[in-house]
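The data blocks that follow each hold one structure.
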Structure I
Amino acid sequence: MRRWSELAERLAATTRTSEKTAILADYLRSLSPEELPLATIFLTGRPFAEADQRSTGLGWSAIASTVADLASVGRSALGEAYDRSSDLGIAVADVLAAAGHAPAADRSPTLPEVAAAFAAIETASGPARKAAILRELLERTDPLTAKHVVKVLGGDLRIGLREGLVEAAIARAFDRPLEAVKQAGMLVGDVGELAALARDDALASASLSLFHPLKFMLASPAEDADEIVARLGPEVWVEDKYDGIRCQLHKLGTDVRLYSRDLHDISTGYPEIVEASRGLHWDGILDGEILAWRDGTVLPFIALQTRLGRKAPTDAIRSAVPVIYVAFDALGLGPGGGAPVTPLLGRPLRERRARLDELDLPLADGDDGGRFARSYLTVAGDADALEAAFLEARARRNEGLMVKDPASIYAPGRRGLGWLKMKKALATIDCVVVGVEVGHGKRHGVLSDYTFAIRDTATGRLVNIGKAYSGLTDAEIAEMTRWFEAHTIASFGRYRQVEPTVVVEIAFDVIVRSSRHGSGFSLRFPRIARLRPDKTADEIDTVETVTALYEGLQHGPEHLVTAGARSSMDPST
């Protein structure tokens, strides 16, 4: 593991893609058959393969206590180290190095030993036993290796490795065609298995496996209709972008399982969809969305939230929030009865959709949850048609549009230009910044996470409504960091309370009632549209304004209240 950690350091320090690929290929080529899949999985920043349902269950508290105990320091030492770097792995290395932790080199654990420790942590019962196994592992690791053990455990490697670069390194290491590596990678969905297949010259044996979830194809964001048509045209396929839970449905006979965006099995949380699928006369894999549904209408995401994370929803919850499965793609299909499932990933979307439309699906009707729908699909030939489709999707209370090239293949885990998501801020409101926090990753040295508030005119108080960390340029963040540092009222670890004078315009997609914030509201997908130095804190929006906006949205975007807040649906604003 020490050698793997040194490799990770080299990769992090290298900016040229070609050099990263060469370094990684040389390393992969040198590994034993047992080491290769483990090292490759760790390079994705995970203790287990992405499609593996296991989780170590180790959080910050257990890691902090273990490291503090090992270094014979207080837990505050790790917190202070973390505040300096915003990186738990670096903080662990700093604390252990300062404590003089230096085990003999011959005690350093091998990759299989680290993998075995991760597996033992996952199966251990209770945080105390999990922490004991971690301590046994860290006792044998020097600070550099401990840094990367913790970074892999936390899924926060940050060494500049994209999936495409790892595939290129695998192809180069074993002298295999890159396209063959990519094709096999789409099917197996496990980079460790992919590396082993490439080493053994067995890429052609890769096959689509049911109940082995594939990564979801992603869409690139776009707002301008002319730009979208220019990229994908002359004719594009348009679907509503639903505000639900992205879900992959796998079916083989009466065995049906549902997988979430993070590839976890969520079947027990939506038993009505599983039950409705069991009797269907086909096998295969569908891509789609779980939506809350009542009276033939999609309910807002806030309704669906009551079912998130529940392994066994009660009959009362199922009745209160019925759900349906909206299918929009077929990734593999077979006729059932034990016949093989044919992969469709490399087929054009128009063919995959045609196969989907041929399936017998019990379509949802009225209040009947646990059934199916096919995504609402239209065709747009120009920017005007696309804008009209966008407004119609919003009127149906959906987030926006998915715009797709009908010739596009399905590329798991990729964010290309074959699919674009067209979303626009539903409205913006003016808020004042009341708190800031140190950012993470490349923004660990600046104050980039803003907590913002509106005014309650009944009391005159500022009341929080949300938090955002995106929208400003690096230059703007650097400039505002200096201002906030000079205008800090109080510091609470990573959080600073600041003078409430900086006004920001906040864009968002949905507004919901919430008890988490003093305003009584929460914004979904908030982002900073722009700084408003032309406004003072006396000019920010109020609880009354936001209440009117919220109530207007309950009747659909066409009834949006725009007094005070600005609506993207209103061309005059």
Structure II
Amino acid sequence: MAYISDELFNEINMANDIVDYASSFMTLKKRGRNYMACCPFHNEKTPSFNIDRDKQLFHCFGCGASGNFVQLVMRLEGLDFQDAIKQMADRAGIAIPENGTRAGGAAAQQKERIYEMNKLAARYFYDCLNDPEKGRAGREYFAARRLSKKTMTKFGLGYATGDSAGLINSLKAKGYSEADIVSAGLAVSRNEKAVDKFRDRVMFPIINARGKIIGFGGRIMGSEKLPNGVRLAKYLNSPETPVFDKGSNLFALNLAKNSNEKDIILCEGYMDVITVHQAGISNCVATLGTAITENQAKLMLRYANEILICYDMDEAGTKAALRAIDIIASVGGKARVIRITGAKDPDEFITKYGVQGFRKAIDKAMPSTEFRLSLIKREYDINDTDGKIRFVEAAARILASLGDPVEVEAYIKKIAAETGISEQSIVGKYKEIKSKMPRRSPAQTKEAYKKRELMRVNSGRSPAERVSSATLEAEKRVLSLMSASKRLTLEAAEIISPEEFSDKVYKDMAEYMYSAAKKGEEVDPAAVINRFSGDAESENKAGEVFFNREEYTDNEKTLYDLIYKIKQDRLEAQISAEQDAKKIGELLRKKAELTEQQRTKTTNK
């Protein structure tokens, strides 16, 4: 295994959870959206080791150790890159090909072709929906569901006509073969002939967290039952393909992850999600036609503190909510349940009670433990002695599964008040059940990784090339601002080139970010840091960029100020080192011109 491609690294990284892994080595405490612990790489009493679950990164504000998931595995377990990435792949159940890559060969080319075909298919369905004749049925359906044109455009909604080869012919005209189209899940082979998979359905593009269309969901327009008695699926999703895994993706996560809300609302259906988003609540996602999986729970918890489950409150929905609670808890997450009454689903609820009614339901979301206790309480008559005893035992089983002693104590008090049974007796039953449950093995202790050496950026530089710590800080902050905004990255690219960054790591990062922004791609922090794998100092330096704690009232103005500071500092160093009066004059003129450019930029921004 010579190397790991960016594509395969991203796949392995996204399939793992850095918090889940790190918790077996250290005691983590949640602080806001991140997790804190005492650093395993240097002695400290006050936690300064920070884990960002969203970005899959770690950084110690004490010793400066920093990196992505694989680099944490390397440092904690003393492994080289190849062994660490293999261990991560094994954890996720991903096979690594002998050449260590899924890029550069037929498999990677196929993925890229599928992404491109999906993009073209989404445009085809969108155009069909907006065609005056072809898309009438689709438009009438969405109009009946009260979707605005803006919402339809936001989600890229479309329509697949009843034509058995409409999409096939459209893609073939762009150079794709029938075999390509079938491999993308956009067509199926019948009697050695390809036909469109989606016909006479309104279409919902499924977009991953990186903004790529990976598949589609289609809702049938006509009757679900054919004249011959065959029943068609109401909703039809793309099959599993090299780019589409139903259990590892979520509908609308590409939008919800940018909502800036602390929680994510999990619904059952696409239309529920779209209606909630249209109402102005953008932190909402749905599973892809299946029950929630551990991978989906981990994915949501990268972007949220808690998951709010908003399922139908019928028997099936209640059972699904309980399964979801267990799955979320199994990966270390917390859940609450939004109970909607007077409507069968969030879509109908918002239609009847409006967005304010739904917001009130969100505010009253029931903690998962309380929800579970409320359900078992229905099964027993706590006014009857036998019912009371059985309820307490069932409740104690639920409490025994909890990891927070404060939560356990609070519910013991509540159960005691409701049943009249003493807290002492409930505690006894709780401890009895708890003692019979399997225990987690104690956290492992690893030899601390030796501290990195101090940066020597100016080593070997001439006086005119030397930079100050303030300049390096400015460069780091510029990159940090760029990492969070494609727009700011493109603006920075017009003013400062990668070569103007004094540190090689920063130069490489700027080059990578500029390239990604120009392609319209999001910056993947873990992949960026992976470029420096094997060089601890460079890993730490790159990691610090993504853990910049500074917040600014005006990001654009701050970006300009920092960039021009970098440029001015470079000129100052050149002026200080120069002996020739004529050259000093030229440098002073450049400095004045730079000051005027900065004034113009910040004035006209």
Structure III
Amino acid sequence: MKKLIECVPNFSEGRDLGVIKQITDAIEAVDGVTLLDVDPGKATNRTVVTFVGEPQAVIEGAYQGIVKASQLIDMSKHSGEHARMGATDVCPFIPVANVSLEETAEYAIQLAQKVGENTTIPVYLYGASQKQEYRKDLSVIRSGEYEGFFAKIKEEEWRPDYGPAEMNAFSGATVIGARDFLIAYNVNLNTKSTRIANRIAFDVREAGRVKRIGNPYTGEIAKDENGETIRIPGTCKEVKAVGWYIDEYEVAQISANLTNFHVTPVHTFFDEVEKSAIDRGIRVTGSELVGLVPLKAMLDAGIHYLKKQGRSIGVSEREIIHIAVKSLGLDELGPFDPDKKIVEYALKNAEDTRLVDMTCVELANETASESMAPGGGSISAYVGSLGASLSAMVANLGANKRGWEERVSEFSEWAVKAQDIKQRLLFYVDEDTRSFNGIIDAIRMPKDSDEEKAARKAAILAASIYATEVPLKVMETAFEAYECIEYMIKHGNKSSITDAGVGALCVHTAIQGAGMNVMVNAKDLSDREVANRLNSQAKELIEKSGETEKRLKEEVFQTIAS
């Protein structure tokens, strides 16, 4: 499996779209790089770019972006609300798939070395790439900003890790390193007061505020017995935050970096800002995400607010995200497009179109075309997902039924189970087609030498076995939906019992259809032991499904007749 790294360089230009386009063009010109997001800010005069790829492609893409920025952005003329020290202010690498943070840190060092050896830009390492503890924190390195670095860089403890120990007057210095996913997040207030925004930021950020004697804002700074300044910690761990005024929106914001959203989720931070704001007579009006956000962060937020509303959390992923967007006010300052702002969705949209992304009409047309895929296996998985979806629907109707308020948790749990089964079956819609294509790829392998023939034969067998295992997985996954359906038939809203009954029919069809695929694929397997095992499992599931479907169907008809 290929390694994927995300790179999120911050360039000190957010107003001239022509300059930004030249930089992103340089990045995109590198083969193997996929540009996911470009997020310019006028007030900050800063653009956050997000792209992904395999390590060497990302290193080269980042290098080309840094070089182009150094040619176009004159830091001696730069101004903006955000702290900065160079044309490419910071360039973090983030592990995405099949790569550790430690490995990612080494790739970032390779980039830093390349920039240091081939340009006149001083380079500092930070985060997981930095070995010296006092230089790991970006804000500590950047302290003094562009203007202060002409003197700072001459200090022995602040010599760059790579490149000249002399400030580049035109393009400044840059910071490169590796870190876990950081969420750049701003909360909007109904005030223009930076002073009030900062007070709220001090309430919520981990570092908190300096303790003072008497007046909490102007009193003498309190010291401990060792003469060290005493601080009052904020309410949110792993959060850095300040208050600022954004002229573009004419509002003050709490600008934050959530350095570990597993410790302090987006919704927790938003709620804490809201509490502090209310205490100070201020109202939170919305928020904005700078760059991309992990899917989990959005789902966690949506589920959090659904629970607060006393609603079922067993709804679709898209519905959960919609609740998160509306609850956090992420669309207050502009449209929020999940397909562009959520990392996993942006990655999917950068790849080839999947069957599950098609409309019903498009999927039907694609199935009806002269192509052999998608075929019965993919359609069986899709029909099974519809069966699971119907059981989720009945569960959600029960959770929202008037007079059944005390049963919300009961039905919500069943809806969550059904949604999970639905999602897994939707995965197999495409995986069945991919497994078939895997056989075709194996058949097309070279077969000139004995070694190539042997490798091709082994690849065909492995691909053929997997293409037989996938429909068996469809059968097993679809069978799990019977439990949800049966509960809905027995305990759900009786006015929806036929919906549950149709779900049972869909599940049975999925199991029978996928079973046919197991048998036809197993027939040609050269490994007869594996073929017999898969055949036996499929036949057993078909038999059990027939019995279950018959029993549930009879119960539905009896209820209708009574």
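Some points to look at:
- helix-only ellipticity at 222 nm (-39500 (n - 2.57) for each DSSP H run of 4 or more, over all residues; to 500) derived as -15500 - corresponding label from I, II, III: II
- Which entry (I, II, III) yields the derived value 40, 26, 21 for semi-axes √(5λ) of the Cα gyration tensor in Å, for residues 80-375 alone: I
Taken together, the values in this text are just the output of simple stated rules run on the coordinates, not laboratory data. Only a predicted model underlies this, so the values are computations on that prediction, with no experimental measurement involved.
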